[in-house]
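Alright, structures below, take your time with them.
Read the figures in this text as sums done on the coordinates, not as results from a lab. Nothing here was measured: the structure is a model prediction, and the numbers come from that model. Cβ atoms are built from the backbone, for glycine too; each structure is taken alone.
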Structure 1
């Protein structure tokens, strides 16, 4: 197929899909106003938001509204085709956030990409599908969260997926891929499978690590996640396209009458009864909103839009377990939310008779609670935000997998490289044709899937020195000065848990991300560093101040140094020498000072911010309880990566799907009322 003909066909297909999408949307009149109230309002239509909205709307008697700041994608190839993984970061479906200057590194700010679209980060991410080790979730449970251990989570990991094994026994044997059937789902919404092509140098990499004493893990999702593994991806095996949250939890259910979604609308605050001007919320169509701006906003891109109404009562059947989550104090009733298309648009209101569920991601969920009067009182007072609930933990405990890139180009031309897709037009054209016609070849293999989750004890003789250094630290040594005592108490427990597991052979300390072109990027998986995400304005359209504080705890830096030294040992193995490796960054003779400079200049996010609204006891800096109810409220929950008390050693999308699936069926069953 000529390039011009292919372009024409592609354009036609995109237009056709766009029209089909429009037809689906038209199944419910897009001019239909929003209801004055819904049983449930979900803030954020990313992974967790769409999962929760979908599951709640399975009960036809319950109405659910999901509000998304971004737009719906149009099934563009850059979203769907795996060859384009990473190409849409920084584009129209990205919030394009940045960190504060990282003075402990090189003083520069870093990009912090986050999905801004129907489907959230699932349309931007690298598609990797792994859960981490059972140990990570058992640690969650040990921190005061009954039911959140591995055995409690596994049914929901399974529920989210349809797992398709590698179809060829020869490929499975060559690339050491196996699976544990009882660890996988067979009828979940997300398609989880393997690409139609494998780069052969993955075998060389695994052989090198095996030779150094790191056994291959045959199924990285069965709870024994430590060592090199060929990780599956959220890839539809039928057409080799991305299986994201929008296509799996929304598109097939768009005609449900009780499943409402609006896009292009930014939730500006949660309405808390009796706080500020929330006691009486005006109808924006009958005289103006709280800011004196009247009228409705016609810019909505969703499935129904209109004015709010008078505040309805909270349903009498709000579960008793919600009401009793904060005994001995007056819990706030959440009325609904306020939202607008942009800073100059009128503010609109919509009300929840049962619950508001925040699912805006670890950064924006923390920001929204703070803007709504829930957070550290000292922070809120700086911006004259009326205090609803004094919660020191909101926006603290930020964790991320920080990574540092490397480059060791492979010069053996007999091994195909992904870089040829950009440097060799003929090779790329043939690969594209193979993808279009056969759904095989290099275009199916854009996601980095030959990874390693390595224990510290198996890669360095310095492991126990590092563990001893961590053990000697006082909890406050590397936290911010003036950290609230409840947060110190919570971090003390986290630190004890992390240090006690640091020397185990079955607990990963860091990850190797192999791109099959010479990059063996390394990242810290169980960081001791803790950051913050705080408002720096009362304006909801201003981004929050994001300070991940990567490597402020020196133990995290020591792990990265050892990981980069271990890369040298990997490259020196005979199987890797076959690739004719030319080490470039860091140089082969780099000493520890030089490696630290590479780290300082190269640290970036792995796109896994979490922990800012931690599921912990209130006295340990927690923001939500084990039912994910925000302390001090009757009917506000959070369901996204912000609730993780400690970040697991995994790419987070599979974890978030599991958490969101669990919410309906855990003790806080959102769709089951206690009485009528």
Structure 2
């Protein structure tokens, strides 16, 4: 077996500044709006991140700045910011946060400059972002406190009734209605499970979310509201307790449990995206009995080895080298899509490095000078890090999959495959262990393109056995809980298998074999990679919703047992071996048949209305008709007082009608339900007299 070494690949396919072609809007970046240099009129990060494939900007809407005093609004700077971001082609996820001092409830958390600086100085056991809003160099001392009046109705904005106004509800409403049409996604607070962002309780946060949800939906019904980005590891009970508080509100179900999606913040370890997403979804189901989409509203890893920015830097817990950070981008992106994460927002576009004056100290400009860690896809001078090229690859190749699957190899190799993308089947491969490992990958198409995380590529061909054997370098990022804790996998690669042909599917047979059973056969073809699997759906005609029956099945025939008797329609589509999908076939419908022996022993005038033909009650010649549920005759009518006919009919409801020729009698209708494969009906039909009075000769008996 020939092993392909991945240490050096060929041509460079992607480079910083090369715009990404094709984009599904999955990925974004945080704090892309910064003017650079600070105070400049331009925002150069916006086009740079758009070129990288970012289509979202996550930014603060600080209440303390937008309403510095009750009813006094300051919108001008925020309006300009929103306009600039939207004109750059980015959607906005707006964060509602920071309580103004005038609106705060209870004692405020006052930190000294030195305490704030210590909170943010590496080495850190957790990841900290800039504490205040990036639009300001001040943070109100009460910014983390719950607002006054939070327990009032969301739209109680007056104190004339003798109780506090719900100023938070008013702020959320004013914000949503002002930017309706420009912003459709709002996140309620940032990391409320960390006390330096939210010093209230989980129940108070749940109330904050409830009020914001109702206010925003009232102002903008089409807007979506996110449960504020959860940092998770520092206080995993916080969101669970908030879920419980929401579940205890009897109005929660009618308000969608007060959030449309949940934001998660997961850093430094790509595998945590799999683990924590599973935890949070399980908690939603257990505590709320619902499941909501999850957004990764912050993810990233700080780099420690960029000596051009920080000449005296050294490694610390949860940090990575620049090349390892590039690996993190692809691995976290792949795991996010594998887990069905709805949006992926990288923290952050640039460093906003704290040593603004370049004197080697981050302490001399106060605690709000910038970040004490280097997270940026680019540096503050706009030069790209390796993570930028990796982000471009992710947003160019790992988009619009029809399905995402994974495989963990013995020896530490991991593969996450994106089926049916615009460029075919794209597999992300990396090694989770420090020892190099060889992974074997089966042939799908005759040749494939292998791209390294820095954009260098080569065309590869399989060996004689029809496999690719790839030697994956070992992991090196061991700044975890110990030197043996490798938080990021090794150098990462994309294996691209392109199939220009789409598969074709054909539905061959739909045959009822019982009242609820159908035999179905299908086939497909694909000229390049071949047909891999099929999806088959069914529904009851005429317009009920399609129900998935078989998903990615290799079978070409099966028997369905329908949930109820009657007609059933089917359709099928094919997958090829790169994940491309055919169109659904036209629906084919079939109805089980029933053999009916219909016997009308007599049609008689039922003078005494007892339903029995007495000795003096005579037969009445009538037109006898049998109609289906649509009112159509299923057999030629007959005139007489008796009828016997053998029929084969579709399952369903029918109506037997007797229309007397004599005017003294009312017509009779009988409903016949044919819901088994064989049926018989043998009865006499009693015709009631038209007159309300009893027939005179009968009354004289």
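What the table shows:
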quantity	calculated
Value 10, calculated as relative contact order in percent (Cα under 8 Å, 6 or more apart), assigned to which of 1, 2	2
Source structure (of 1, 2) for volume of the Cα convex hull per residue in Å³, computed value 144	1
Ranking 1, 2 by FRET efficiency 1/(1 + (r/R0)^6) of positions 333 and 405 (r between Cβ atoms, R0 = 25 Å, to 0.05), the structure that comes out highest	2
Test item: FRET efficiency 1/(1 + (r/R0)^6) of positions 189 and 629 (r between Cβ atoms, R0 = 41 Å, to 0.05) calculated as 0.15, pick one of 1, 2	2
Parent structure of the calculated result -5500, given that helix-only ellipticity at 222 nm (-39500 (n - 2.57) for each DSSP H run of 4 or more, over all residues; to 500) is the read-out and 1, 2 the choices	2
